[in-house]
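Participant: Next up: the structures, one after another.
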Structure P
Amino acid sequence: MSTDIPDLPDIPDLPIEDFEVPEDDDQGVESTHGGSIEVAVIGSGQGGSRIAEAFYKQGYLKTIVVNTAQHDLHHVELPDKHKLHMNRSVDGAGKNMDSGAAAAEEFKQDIYDRMLKVFGKTDRILVTVGAGGGTGGGSCKVLVDIAKKYLKYTGCDNVNEKVGVVIALPTAGESASPNVSKNAKQLLEDLTDMADSKQISPLLMIDNDKIKKLYPGLTVKKFWPTVNSTIAGLYHTFNVITTHSSAYSSFDPADYDTVLSSHGCMILGVTNVKDYSSGTEISKALKNNLQKTLLAGGFDLSTAKSVGVVVVGGSDVFEESAGLMDAIEYGFDTVANLVGNALVHRGIYEMGKGKLRVYTIISGLSKPTQRLAELERFRN
């Protein structure tokens, strides 16, 4: 009997884990946000780092920022342990997304190591970027890939539902630069395709041009801190509200997780209801202001898959306003009609005094074709 071993066929290299895991694995820092879902944040580029910094200030201490420009990192108010300079031959990416992507590829292991030191165990990871730049826009998809591999390593399932992106679209003034509008359109198309094909969730859209119109009186110095604290603050509000019980109706952690896992695009908003004396005022306020107060536009709300609507009012409002519950229910129905067949998760909370606010989170939306068309016009 022959003992010759037959020739084996060529087997291609398998893309098995390409990161080294140090033996002295860090446990990460402890966050102080008090929400039900632990979220880690990685910001890239100048715009993305500013958004990440705003999350850090809300207590999301599992936050790191990366940049090709050392001088931009100096202005980010985070501990040095949370910053990584992707040091290449030229400082910065010069609005070149290929350069940003190459930097992230080159520093993959360094980014992963920094995640280990700062993140530890986390439920979700958000990648935050500005859409017009070279570093943030170019590195975004690479960072998403690293984040997924990190979550797999830490034992997380369904990573396509646990890694999301916050993308900030440029103002009209910024879009006047052909490179900025080109980068923004390319990244927005790429990310909306990824969200539609269930590769990321959520894709949280922030439109700086729309927010600029919401805050017309802000100085240049105050604009960016206000925008970024609004973004992080609304995300944080939903996360914290899920830890509170309600005598009326609760928006619980499972509701929030369902909304965050619905893929597609996601937008946030808050509506102040000044007059709640009649049964239709809350409904009118929502119908008239919902599109205005959402932090991004150009969407067909009827394409939504999952929605969270949370009403928060002072104890005096609930005690003194006759028929308030009927008015709130009518308001919920109004939102349900605007978002088509989407599942609407509701919450009613009595907190503080005086104000009545309606917080809205809408996810699973189709891509904003109107906004994409506007960016295309700037390119031409």
Structure Q
Amino acid sequence: MPEHWYRSVAAFENGEHNLALVYVDSCLSKRQTNPDFLLLKGQILFAMDSIDASWQLFAKADENRKGFGALWLAKVEAIKGNAVTATAFLEQHLLSAYRISESAIVTDRAFAPILGSAEWKTLWLTDWYNSAERTEFEASYHIGKGEYDLALDLLNERLARKSKRSSYLAFRAQAYLGLQSYKAAAADIAAAIRKSRKRHEYRALSAQILLAQGKGRQAMEQAEKALELSGGDPKYLVVRAEAKLLLGDKEGAYSDFQAYLTYYPKDFGVLYSYAAVAFEVQAYVSALKSINPLIALQPRNTDYLTLRGLCYQRIGNAKLAIEDFSRVLSIRPLSAEVLVNRANAYSSIGEKEKACSDLKQASELGLFKAQELFYNRCKR
């Protein structure tokens, strides 16, 4: 997929609908009948309540790839209260290769206006799914809820009596990863990849498992393959960044996190990783810009406050550094490392008495570094 496709998807997921339209229109200007682009634009317009315009795009997507737009055509008709046409489109969807789980359909609010209709009830008298699909849906549900043992029981039973489907192996690998059974997870995902070498999501999962095993070089190779097979899906930049960190390539990790955040700037989990790496590569201003919104959300998070304090200290703003370290100590008064950090900040502005008080307290907590600093700075 082109870069603008991924930027449109990211903007859409971030709720930036107008920006998403700009990017998807750029894609459509080059390939006007591409069903992926048509469907995405339809979904964006649907989210913007441009229902009739979205219907036209879903119809075009379905025309170019049979069954591809049927689910969304059904949603539009359901919102309008047209139970007959909505269920007709939904039946087309359920007969297609693109069908999603029954639970995902029946819990979709778009279908609320027709839930009590005779057409809806009749539609679900038919069992639309085969046993393999139901197994995959159930496994995915358990893994999503962190019920790894239940997923494992289900998949072990299926794999014991069925051919070893790559999807079953990949789901079991996820379950094993969740249970921290890394060797078993690695064996399953390797088997899944041998059966389906072009599944980029399998490569990314393999990279995550290898990271958990501390195998940075192999994790990097799998992350690179995931990016290659997906055409550059930015979500795989994170696992590559983590692999680079494991290999000691902080600059490379910083670059990958930074690139990912141009797509998903509000991914707060990645923002902290990025801020920490930015600090390590002395990009203190970048680290501050990333950590500030995290502190706004979690003002008592001591990891965030400590990192910001260290950044302030490195750029020469001892006053703000002291404020952050003091906030940490009000929450965790026995943090010897933070006491040393605050002592260093006090020392930088000539507050020797306060610095020595912090170093003395940190020394009494048993931190050898503090004892050494206390002797050198305060006893001579």
Structure R
Amino acid sequence: MSNNNQLTNLHNSKKSYIIYKSNKGFNLYTNFSKKIILNNKNIIGFLNRKNDKKKLKKTDLFIGFFGYELLNNLIGVKIPKQKNINFPKGIFYKPEKNISLNNNLKYKNKIDFKFNNNFKLNINKDSYKKIFNKFKKKIKKGETYQIKICTKYKKKTKIDPLDFFCRLSKTNLAPEAFMIRDKNYSIISCSPENLITKKGPFITTKPIAGTVKKNKKMNKVKALNYFRKNLKETKEHNMIVDMERNDLSRICKIGTVKLLKTKIVEEYKDLFHYVSLIKGKLKKNIKNIDIIKAMMPGGSVIGCPKISTLNFLNKQEKENRNIYTGSFGFIKFNGDMRFNIIIRSILNFKNISEISVASGVVIDSNANHEFSENYIKAKALIDLFK
């Protein structure tokens, strides 16, 4: 039986499973022997689990996600009372089966879901401008240097997550793409951003800051020229790179944190991103919890400086972000780990789909441009409902 047929049969069986992008294709994880629902009390115990196996099987890991609110609490940032949908703060699974899939995922949906494109936006353009101007004043006062305003697109509908993920992987194959199908929820993501890759004593992070719309006149070379000449995009990128270098410096040996790639362009379905790559060597006796607390939530989707900006955002936002700007990935039993930043994602819970996006506000930002940028980031996901 082909791997794609195994995937189809697994999906039709209603069993829970996870798909995560790998270098050569995708890894499929299923037959979960443990499911750990995280909260503010048990996350520390989970991260402090002692697993020091040297000979690893492909399934010797926990895979899942940390939600945004859970990560805030972990680093001591309080979340005011907000509207929430009672979605779990984080879930990790212990798989007993792993299947390697190639990049050409095939699945034919047997049910014809009828969609309309009527998403409800939680912040309209006028409201966005008011929030934008409020944060712009804080930037001018020096209270923050960059801040990301989150908007949500929502609609009530059933979806077939595998159908969505297969179509998304064909049009917008992202290096940190993943999907989760569980009994009462699903997540589909084409996240481009790796926050943590740890192998032995070495750790890398790949900050993304800078976005331009893709069209017939804007190719990869022109996008690079645009970013280099655009003062706003350059400032935004430099600030995020400096912040993530600082985050790494808290857990890495002095003098080991270095830029491996600086300001390159990556191409996606509807846009180009401005990207850098940073590497460091961890200090001795650094634990999993130290790494998570230093690096999460990822600075590129929050703003700068991180803690004070988180406080500004949490006071302003009226509803939980849930998975958005949290992190998905795995922790192996030998301590190696890989985590992304959960962006470009659909959360479907209780038959309600939500897509969250954010754009960065710096001193040179324009409200109309940033509001439009949010739609550009959401478009590849919204198009799945057509």
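Participant: Which structure, out of P, Q, R, was Cα extents along the principal axes in Å, for residues 233-304 alone calculated from, if the result is 42, 22, 22?
Facilitator: On the way: P: 36, 33, 22; Q: 31, 25, 18; R: 42, 22, 22.
Comparing all candidates, it corresponds to R.
Participant: Going by mean count of other Cβ atoms within 10 Å over residues 225-232, which of structures P, Q, R comes out largest?
Facilitator: Max of mean count of other Cβ atoms within 10 Å over residues 225-232: P.
Participant: Here helix-only ellipticity at 222 nm (-39500 (n - 2.57) for each DSSP H run of 4 or more, over all residues; to 500) was calculated and came to -9000; which of the structures P, Q, R was it taken from?
Facilitator: Among P, Q, R, the structure yielding -9000 for helix-only ellipticity at 222 nm (-39500 (n - 2.57) for each DSSP H run of 4 or more, over all residues; to 500) is R.
Participant: While we're looking at this one, here's another question. Tell me which of P, Q, R gives 3.2 when you compute distance in nm of label points 7 Å out along Cα→Cβ at positions 41 and 289.
Facilitator: Structure Q accounts for this read-out.
Participant: Additional query: Given a computed value of 25 for relative contact order in percent (Cα under 8 Å, 6 or more apart), which structure among P, Q, R does it belong to?
Facilitator: Of the structures listed, the value fits R.
Laboratory data are not the source of any read-out in this text; all were calculated from the coordinates shown. The shown structure was predicted, so the numbers you read here are calculated from the model rather than taken from an experiment. Cβ atoms are built from the backbone, for glycine too; each structure is taken alone.
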